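The structures considered in this document are given below.
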Structure I
Amino acid sequence: MEEKTTALYTQVKTKLLDAIQSGTYKAGDKLPTELELCELYQVSRTTIRLALQQLDLEGRIQKIQGKGTFVMKGKIPHRTLAPIMSFPDHMQHLGRRSDSRVLEAIVVPADLTLGELLHIDPDAPVTKLVRLRIADDVPVAHEVSYIPWYLGPGLASDDCTGSLFKLLREKYGRRIVKSVETLEPVIPERAIASLLNIEPGIPTFLMKTVTYLEDDTPIEYSLSYHRGDTANFIIERYYPPEQ
C-alpha cells in the first residue's frame, strides 16, 4: 500500500511539474485547490498533499495562508557532482535568461591566504574580479574571483561579462579541469545583501572554490554568495563497493 501511494504522489508531482514547465501554470499563478486537484487527477487528498509538499520543498510552489498555493520561479539547482559549467551556460541549460555585471576588475597584491591557496608568493599580483550574477532580471549571486596575474596578464581589461573559464581557455590557453568547493551558510555583509536585493541578516550560501589546470596549478580562488531563496544545492553520493 505504501509503494502504491508513493508511486501515485510521484506521478501527480510529475504531472504538476510538467504543467508548470509547459506554461500551463506560470510563475505567480494560483494552483487549483486540493479538492480540485483531487478531482483532476482522481487521487486522494493525502496523495495531493504529498505531491504539493515535494514541490514546496523544491521551491517550485509556495503556500500562502488564507490565499492558496502559488507557482514560484524554480530555484537554481547546483549539483555537487556535475561537470564544471559557466554561469551563462548553466542558466541557458535551465532555460533562464542570464546577465553578469562587472563591479570591479583590478590588479592587487596577494595576501598570505591567497598566496597559499594559489601557490604564489605573498604580494604577487592577482586579478581581482567582482561580478553580480543575474537570472531573469533577479540578482542571484555575488562573486569575487582571484586569478594569478601571470596566468592571465590582461584579464582586468578584458570583457568578463561572459564565461571566465572560456576566456581563460581561448585567449590565454588555460584549460581548466577540476574545482574543489566548500559550502556554508553565512550572513553576508550589508553591501553584498544590498546588491543581492535581500534584507540585512538574511542567510546566504557561501561557496569557496579553488579551480585547477591540467597540471594541478590553481588558477582561481573565488567566493560566491548565493541567495538562499533562489538556489539549492543537490548532493550526490555513491555507496562504495563492498570489499
Structure II
Amino acid sequence: MPEFPRDVTTSYHDGVLGRMRSRAVGVPRPEVPQVVLVQGMAVADYLLPGLAAFGRWTRAHLVELPGFGGSGEPPHELSVPEFGHAVADWLTTRQPDPVILAGHSSGTQVAAEAAVGHPGVAGLVLASPTVDPVARGLVRLLVRWQLDGRHEPPGLTESHWPEWRRAGLRRLVHLVRAHLRHVMEEPLARLTVPLLVLRGEQDRLSTRQWARHLANIVPSGQFVELPGAHTFPWLDPQAWSEPVRRFAEALRP
C-alpha cells in the first residue's frame, strides 16, 4: 500500500453546480505553480499518495466533483462539460494565481473542459487520458478495464469500494455513459496553454498511439510514458510527480 499524506487541509466550496470538497497538502513555493488535481471515475482517495508527492515541491489540491466523494449533491446528473464548468468555477473562486490543472483517467476529460479559456490555468496535465477510441462503447470499455485490472497493484479496488457505494449504481452508469459520449479531442483543439500527457506502459484503457495523438493536438504538447498500468500513480506516486514538476518549472515566468 502506498503512503497516504498526514497533514491534509480540507475545504468546501459552494459552487454553481453543488458543494465541492477539496483536500490540500504542501506549501506554496515562489515561482512554482500550484497543482490542482481532478478526481477519477467516481473515486478520489486513490490519488492522495500522488497528491502527497506533489506536495513535496508545491501546494497541491485534490478536487472532488459534485455527487462524489466528500462533495455535495448536484442539482441534476451532470455532463462532462458541466463537471468542467464546476471545476472552472472552483478555480476562479479558490485560486487567484495560475495553476497546473491535472486530471487522471476520466478526470482528464473534466480537466480539459475546465482548462479551455480559463485565465487561471497555466498548463494542463492528462494522466491516463480517456476515452480512447478503442474503448468507446460499454462492452469494449468493460473488457479493457478487466484486462487492465490484471496489471493493477493490490489494494486499489479496496480503496475504491466506499466511494463507489456512495455514488450508487445508477449514478455510476450515468457517469460512464457521459464520459463515453465526450470526445477529448474537441476541448484540446481549443487549448491555448502547454500540455503534458502521461501514460502507463501497461495501460489497457489508453493506448500509446492515442496518447501521442492527444499530445500532438497542442503545438507545445509533450508525451511521457511511465511504468505501470492505467492507475500508475497508485503504484509509484513519485514517478508521475517528477515529470509534472519539470513541466511546472518550465512554466515559471
### Task
Rank structures I, II by FRET efficiency 1/(1 + (r/R0)^6) of positions 49 and 209 (r between Cβ atoms, R0 = 41 Å, to 0.05) and report only the one at the top, that is, the highest.
II
## Note on the structure
If relative contact order in percent (Cα under 8 Å, 6 or more apart) is calculated for I, II, the one returning 21 is structure II
### Task
Assign the value 1.06, calculated as Rg/Rh (Cα atoms, Kirkwood Rh), to the correct structure from I, II.
I
### Of the structures I, II, the one that -8500 was derived from, the read-out being helix-only ellipticity at 222 nm (-39500 (n - 2.57) for each DSSP H run of 4 or more, over all residues; to 500)
I
#### Entry: Entry that produces 3.6 once distance in nm of label points 7 Å out along Cα→Cβ at positions 137 and 193 is calculated, selected from I, II
II
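Every read-out reported here was derived from the displayed coordinates using simple, explicitly stated rules and does not represent laboratory data. Because the structure is a prediction, the values reported are computed rather than measured. Cβ atoms are built from the backbone, for glycine too; each structure is taken alone.
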